[in-house]
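> Below: a set of structures, written as structure tokens.
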Structure 1
């Protein structure tokens with residue numbers, strides 16, 4: 001099934017004017033994501049300010065809480081608005097996502113709200129580099145599952161553009177889901193390495 005998902009993602013990438021695509025891995029986890037710049041589709045939207053995206057994440061139980069027996073793959077669709085702050089390479093954004101995951105066969109859906117930042121390090125003469133991060137949070141009122149009590153996700157990553165419009169990334173992610181009956185459960189916490197391509 002994983003091969004079918006990878007092929008489907010590759011097909012989708014070739015069908016749209018993709019802004020970014022990324023593949024993140026470690027020894028046991030696989031993450032595939034894509035984000036589309038709406039300014040490439042609509043002349044009324046300034047490029048590089050409004051995005052829609054999707055992500056598939058297939059984690060391993062070894063990077064989750066010890067109490068977990070099984071975890072199912074994670075899916076999300078998201079919407080993001082970004083803005084450059086001044087002329088110092090700093091960007092700030094706000095977003096919302098709809099996600100789906102399952103822990104021990106118990107489904108979890110939420111609509112977390114998030115803030116994002118990205119800072120382009122002042123070494124453009126050498127190699128373009130950036131530091132970025134995000135945090136998404138959903139209280140109980142934004143949990144769509146009847147047993148959902150909250151959701152917290154944060155991510156930080158360092159990107160290096162080795163060749164034009166393509167580079168590598170090194171990052172850390174943490175995803176936690178809270179259930180009414182069992183409390184907060186760590187779905188995944190892990191370092192990862194990946195590739196990012198811009199179109």
Structure 2
């Protein structure tokens with residue numbers, strides 16, 4: 001009898017937790033008729049607290065002013081709702097998101113591939129390409145791959161990568177120094193943002 005009681009109480013508690021979680025995490029904004037609560041703490045559009053009102057009474061007062069009732073804090077007891085022009089509120093939110101995206105700079109990692117037996121002209125071409133990436137604010141991953149028995153001359157590969165990095169001077173910072181991983185030497189350089 002006692003284990004059955006524990007099982008039933010556990011099922012009831014789990015069911016109540018699911019209901020509470022559903023109430024705490026609404027999908028989208030709760031506006032006007034989509035508000036599932038019986039009572040809400042209403043704040044007027046000018047910031048004045050009107051107190052705890054029934055949902056019907058709050059909707060009536062809100063529609064009399066030509067506004068919408070929007071739940072701003074569903075987790076409070078009672079939930080807090082504010083009178084506002086919902087379409088203007090959504091427009092302002094979208095405008096803020098657009099501004100944030102516009103001001104946000106996405107940094108990409110570009111790759112430049114070298115060879116341990118690269119000629120001077122090809123090295124200059126790769127340097128110009130990497131310099132363009134650095135000037136646009138991107139990180140540059142320098143990759144040098146050894147083929148066949150070239151791996152026995154890894155010191156020559158390190159010399160090529162270090163010479164390539166030294167060409168940039170103070171315009172870059174070395175984020176990760178050249179290191180050998182298998183048959184590949186990798187290094188990462190980033191733009192130097194400190195101005196002198």
Structure 3
């Protein structure tokens with residue numbers, strides 16, 4: 001099976017596709033539907049977690065990914081082993097994630113950024129690391145909301161108030177804003193989040 005991928009989505013390697021738990025899936029639409037159902041289940045799991053002691057930890061980041069995608073992908077919650085056109089080298093995912101978590105703790109402790117800039121920087125760095133073979137954008141959006149809500153007592157973001165999985169104008173604005181952040185310009189991403 002070979003799946004098409006929308007602009008900004010990471011193509012899966014054949015061995016990553018082998019991790020698909022539903023062998024009957026033939027189209028991106030079918031896959032999106034399965035993943036969306038799994039994400040809904042993952043969000044329900046998250047709501048039941050009244051207390052999460054270590055939100056800013058590798059173990060929670062992995063667990064969240066597994067809850068969001070584990071019914072669809074056998075490798076959910078495990079870091080990718082292959083290089084992609086986007087993301088750090090797979091051998092340094094753990095180090096880069098630790099750097100992000102340390103920076104995030106510093107930002108929180110020193111009240112470095114306002115809510116939107118904090119969210120833009122955290123989200124962008126998590127997407128940029130690209131820890132998993134698939135689902136990085138969706139995972140990073142949910143993780144950003146968890147940090148805002150649970151650690152900062154802030155409201156979740158709207159994320160354009162639409163599905164960012166579709167090839168519409170909102171997704172293109174989101175991808176464009178992430179690409180500007182890659183160059184150090186967080187303004188478009190902050191505007192997108194507001």
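No value in this document is a laboratory result; all are computed from the given coordinates. For clarity, every value in this text was computed on a predicted model and none was experimentally measured. Cβ atoms are built from the backbone, for glycine too; each structure is taken alone.
> If distance in nm of label points 7 Å out along Cα→Cβ at positions 103 and 183 computes to 4.9, which of 1, 2, 3 did it come from?
This figure was derived from 2.
> Here helix-only ellipticity at 222 nm (-39500 (n - 2.57) for each DSSP H run of 4 or more, over all residues; to 500) has been calculated and equals -13500, so which of 1, 2, 3 was it run on?
Considering all the candidates, the number was obtained from 2.
> Assign the value 3, 13, 18, 18, 14, 12, 9, 7, 4, 1, 0, calculated as P(r) over Cα pairs in 5 Å bins from 0, in percent, for residues 87-174 alone, to the correct structure from 1, 2, 3. List each step's numbers first, then the result.
Numbers: 1: 3, 13, 18, 18, 14, 12, 9, 7, 4, 1, 0; 2: 2, 12, 19, 17, 12, 8, 6, 5, 5, 5, 4, 3, 1, 0; 3: 3, 13, 23, 25, 18, 13, 5, 0.
Checking each candidate, the match is 1.
> A value of -0.35, -1.12, -1.60 was derived for log10 I(q)/I(0) by the Debye sum over Cα atoms at q = 0.09, 0.16, 0.20 Å⁻¹; which structure in 1, 2, 3 was it taken from?
Structure of origin is 1.
> Assign the value 0.95, calculated as FRET efficiency 1/(1 + (r/R0)^6) of positions 39 and 151 (r between Cβ atoms, R0 = 35 Å, to 0.05), to the correct structure from 1, 2, 3.
Corresponding structure: 3.
> For which of 1, 2, 3 does distance in nm of label points 7 Å out along Cα→Cβ at positions 47 and 71, calculated from the coordinates, equal 1.4?
Working: 1: 3.8; 2: 2.6; 3: 1.4.
The read-out was computed on structure 3.
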